[in-house]
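**Q** Scrolling down, you'll hit the structures one after another.
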Structure 1
Amino acid sequence: MFAATGRLARLALATTALATLATAAPAEELTGTITVWSWTAPADGLEAAVAGFNKLHPGVTVKVEDVGNPAIWDKITAGMAAGGAGLADVLNIGIDYIGNYIETFPTGLVNLSEVGADDLAAQFPSGMWASGSSADGGVYGIPYEVNTSGFFYRKDLFDQAGVDINTIATWDDLLEAGKKIKEATGAPLISMDKAATVADSAGLWQLLTNLQGSFYFNAAGEITMNGPAGLRSLEWIKKANDAGVVADIPGGWDNFMLQIKGQTNVAVIPAASWAAGVFENEAPDMAGKWGLRLPPAVEAGGLTAAISGGTYLSVAGTSPNKQAAWEFVKYAMGTLEGQQATYAGGGMFPGFKPMLESDGFVKKSAYFDAEVNKFFIDELGQNTPTVNYTTDYARALKAYTDAQTQVLLSGADPKTVLDEAAALVAGQTGRTIAN
C-alpha cells in the first residue's frame, strides 16, 4: 500500500512519531500570515484544520480562500507563468495538473523533500505519492484527496437478469453479464459519451488502462497510449459497443444525476470514490438498489484497483512564509489530528494510513448495505500504479477521445486509431512513442 513498507514494529514507530507531531511544542515560534487556495468542500476541510494548527502555532494566521473550481486552475497557471506572482502560500492542486507544473515551472513549487516530506512517504499510497513527485524523487505535493475507482452496480437489474455479481472477476465476464441484463431488463450495461462532448469521456478507457498499470505516458514521459494495455482497453470498449450494451449518453453532471437516480437506467457506473456520498445524498430513493464493489480485473488475477484522480497540497515557490506554509500542510495532511479535522470538515477521502486505520473510519452504510470505506481502503492496499499525466495530458486526452469517437460511431479499428493518435501526440510534443 505504501511507498516504503516495513514490519509492524516500524509502522508502529512511524505512527507514534507522526502522532507526536500533532502535540509536540514547535521547535521555533512561527509568525505571520499564510493564504491557502482551494474550493468548496476541500476548502471547508482545510478551514476545519486551522483551529488545531493554531494550538501548535498561535502566531500564524491562516486564511483559507475558496477560489472555485475550475477557476483555481486558471489562477494557479497564470501565477506560475508570471513567475509565481500573486500565488497563495499553499495551493490545492489536482493530480492532472501537478505534473505539468513540476515540469514546466521547476521553481514554481517548493521541493518538500528538503523540509522533511520524505518522512511521510511510507504513510501514503505509493502511486498517489509518486504522481506528486518529480522524476528525480523531489516531492512537490502531499496527497489530500485520494480518489480510487468505485464500481457501482444496480442490484435490482442484476437480480432480474439472474446474474450474481460475485461471479464477475474480469471485464470480459462483465460484458457477458451485460448481454444477459440487456436481454432481461432492456437496460444497457454502461453509458458512454460517444461523441466525447466532455473531457471525461475517456474515463472508462483510463480506468481499464490504469488497471493494467499503464496510462497515456510512462515514467520517462514516453507515449504509451497505443501500447498493449491501451489497445486492450479500447478493444473491450468496441466489443461492448458492438454488442449493443453501451448507451450513448452525453457527459455532464445532469446526465450523471439521471443515471444514479434511476431515471436513465444503466446497470453499472464506474465512478471515483467521492461518488459514494453523491449517491446517498442525491438519490436517497435508490437505497438498496445500488451496490458497490471493487472493479473487475482486465485479466484474471490482475489489479482491481486504480487511482481515479485526487489532489495535493503544495507550497508555492514564491511564498514569503514557506516554513509556516509547510507546517500547515504537514499538520493537515500528515498528522492524525489534522486529518480527522480535515475529513470531518470536508469529507474528502484521505490516503493517510493512520487515518484509514483509525477507530470509526470504517462503518457500514445502510444505503449500500456495505462498509463503503473498506472497499476503498482495500483498493489502496493494492500496488496502485503511478499515473503519469505530464505537461501534455490535454493533448493526449483530446487525441484519444477523437480516436474513441471514431471507434464508437464509425466502427474504426482500435489499433489503427490509437497508433494515429500516438503519432499525432508525438508530432505535437516531440515525445517518443514507447517501444
Structure 2
Amino acid sequence: MKTKITLILAALFMATNFGFAQQDEECMLNLTMMNDYVKSKKYDQAYEPWMAVRNKCPKFNAAIYQYGEKILNHKIDNASGAEKVAFIEDYMVLLEKGREYYASRYPLGEVLEKQGVMIYDNQKELGKSDMDVYNVFDRAYKEDLENFKSTKALYVYFTKTVDLFKAKKFELQKVFDKYDDVNEQLENLNEKYAKSLNELIKKEEGGATLAKKEARYKKYYQDKLEANEKIAGSLDSYIGELANCENLIPLYKKDFPTYKNDATWLKRAVSRMYNKDCTDDPLYIDLVKAFDQVDPSAETKYFVSTILRKQGKDREADDYIKQSYDLQTDPFKKARLAKKIANDFKKRGSYGSARTYYRESLKLNPSDGTPHLQIASMYAKSANNCGADNFSKRAVFWYAAQEALKAGQVDPNLKGAANQAANSYRANAPTKSEIFSKGNAGETISIGCWIGGSVKVPSL
C-alpha cells in the first residue's frame, strides 16, 4: 500500500508540481483514496477521504482543491434544499482557500468568475439578487481582467447589466459601456486564441504532425473561438432594441460636448452608430471628425471613408480605406479590418475588391474560415453573369461549392455550415443528364467574368 501511495503522490507531484510541506501518512492515505475515487468518477465515495485530508492537511496538496471542485460540483448537482445550499457555500470557501494556499493556480479573476457562475446558477436557492450576481463579475472585471475568461461569466455579466437597467438600477449608458467592455474582452481573448491556433495550423501545413498535447490545445482554441463567437451574437440579441438610432442619437448628442476629446468614448460611439446604421445623421459626421482629430489611426481613417462614401466621393473613400489598411500593423486586427472592408465592398456589389480583402484576411488569420463562405456566396450570386451559355453559367455553382468547403477545412466549427452551403450550390449546378447531353464529363471549364479560375465537370 505504501508503494502505491508513493507512486501516486509522485505522479501527482510531476503533473502539478505539488509540495509536501506537511508530510503525514494519514493524509497520504486519504489523498490516495480520494485520487482513486475521483479518477473513477466515484465522487460520493471520494467525499469522506477528501474532507479528512482537507481538514487535517489543508496545504498538503493542490489536488485537495482541484479535485475538491469536482467532488462538490457533483454534490451540488445531486442535492436540494438546505443541503444543496451548504455544499454551495462550502464550494465558495474551497475556492477562497485554494487561492490562499495556491495563488498561482487560483488567480482572483478565475475564482470570482467561478463563484459568480455558481451564484447565477443557483440564484433562487441562495436568495441572491441580480445586483449580487453583477457585483461578483464586476469585481473580476475591475480587479483581474486578465484572468476573467469564462465565456458564460462574460455573457451573464452583460445580461445582468441589461436586467438591472430594465429594473431602473442602471442608466442606459451603463448598458452600452458594459456591452463594449465585454465585447472588447472577447476580442482580446479571441486574438490570443487565434494567434496560438494559427501557429499550430502553420505547423501542420508545413507537414509536421502535432503532438497529443498540441492537438488538445488546437481543439481547445477552436472550441473557445466558437463559444465566444456565439456569445458575441447573443450579446447583440440581448441588447435588442435598446441599441437603436432612436436611443443612440439623443444620448450621444447629449454627451458629445463632454466627451468630444475622449478617444475611447468617441471610438465606441462611432462604432455603435456605424454598426446600427445610424450614419445618415449629421452627428455621425461630427463624431468621426472628432475621433480622427483626437486619435488618428487605422480605425479613424476607416470611419472617414464611410463618410466620404455616403457623400458619393468613392475615389477619396478608397484612398482612406487604403490608408486605414496600411496603418494597421497588428496581424489579427488587420485581418479583422480586411474582413470589414471586404464586407463593405460586398454590400456595394464590388465583388472583385471584396474578394481581394477577404483573401488578405485569410492570409493574416487562416483559422477563420468565414471569408471562404463570403467568397462562395459572391460566386453564386454572379453565376448568371459568368458564362457563355446556361451550362457554363450554372457550372459556377460547382466553383462556389468548392470555395464553401474550404471554410470547413480550415475551421472545423464551420464544417456544418460549409457542407450545407456547398450542397445548396451543387443543387443549382448542371444535373447528370445535362452533363451527359453536353458530353463533357471530366473536362475542365474556365470560369469567366471577375471570378476567373476553372472547375472540373464531375464524371458520370
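**Q** Which structure, out of 1, 2, was log10 I(q)/I(0) by the Debye sum over Cα atoms at q = 0.09, 0.16 Å⁻¹, for residues 124-283 alone calculated from, if the result is -0.34, -1.02? It would help to have the intermediate numbers written out before the result.
**A** Details: 1: -0.34, -1.02; 2: -0.40, -0.98.
Checking each candidate, the match is 1.
**Q** Tell me which of 1, 2 gives -13000 when you compute helix-only ellipticity at 222 nm (-39500 (n - 2.57) for each DSSP H run of 4 or more, over all residues; to 500).
**A** Values: 1: -13000; 2: -24500.
Clearly, the read-out refers to 1.
**Q** With P(r) over Cα pairs in 5 Å bins from 0, in percent, for residues 348-403 alone derived from the coordinates and found to be 4, 15, 18, 15, 11, 12, 11, 11, 4, 0, which of 1, 2 does the value describe? Don't jump to the answer; show the numbers that get you there.
**A** Working: 1: 4, 15, 18, 15, 11, 12, 11, 11, 4, 0; 2: 4, 21, 25, 22, 15, 8, 4, 1.
Computing P(r) over Cα pairs in 5 Å bins from 0, in percent, for residues 348-403 alone on every structure in 1, 2 gives 4, 15, 18, 15, 11, 12, 11, 11, 4, 0 only for 1.
**Q** With distance in nm of label points 7 Å out along Cα→Cβ at positions 308 and 340 as the yardstick, tell me which of 1, 2 scores highest.
**A** Values: 1: 2.9; 2: 1.6.
That would be structure 1.
**Q** Identify which of structures 1, 2 gives the largest calculated value of distance in nm of label points 7 Å out along Cα→Cβ at positions 132 and 324.
**A** Values: 1: 2.2; 2: 4.6.
If we compare distance in nm of label points 7 Å out along Cα→Cβ at positions 132 and 324 over 1, 2, the biggest value is for 2.
**Q** As an exercise: semi-axes √(5λ) of the Cα gyration tensor in Å, calculated from one structure in 1, 2, equals 37, 26, 19. Which structure is it? Kindly include the intermediate steps, with their values, before the conclusion.
**A** Details: 1: 37, 26, 19; 2: 49, 33, 19.
Comparing all candidates, it corresponds to 1.
**Q** For which of the structures 1, 2 does the calculation of log10 I(q)/I(0) by the Debye sum over Cα atoms at q = 0.14, 0.15, 0.16 Å⁻¹, for residues 244-395 alone return -0.92, -1.03, -1.13?
**A** Working: 1: -0.92, -1.03, -1.13; 2: -0.75, -0.84, -0.92.
Of the structures listed, the value fits 1.
**Q** Name the one structure among 1, 2 that relative contact order in percent (Cα under 8 Å, 6 or more apart) of 28 was derived from.
**A** Source structure for this number: 1.
Just so you know, all these numbers are worked out from the coordinates, no wet-lab data involved. If you're wondering where the values come from, they're calculated on a predicted model, not measured in any experiment. Cβ atoms are built from the backbone, for glycine too; each structure is taken alone.
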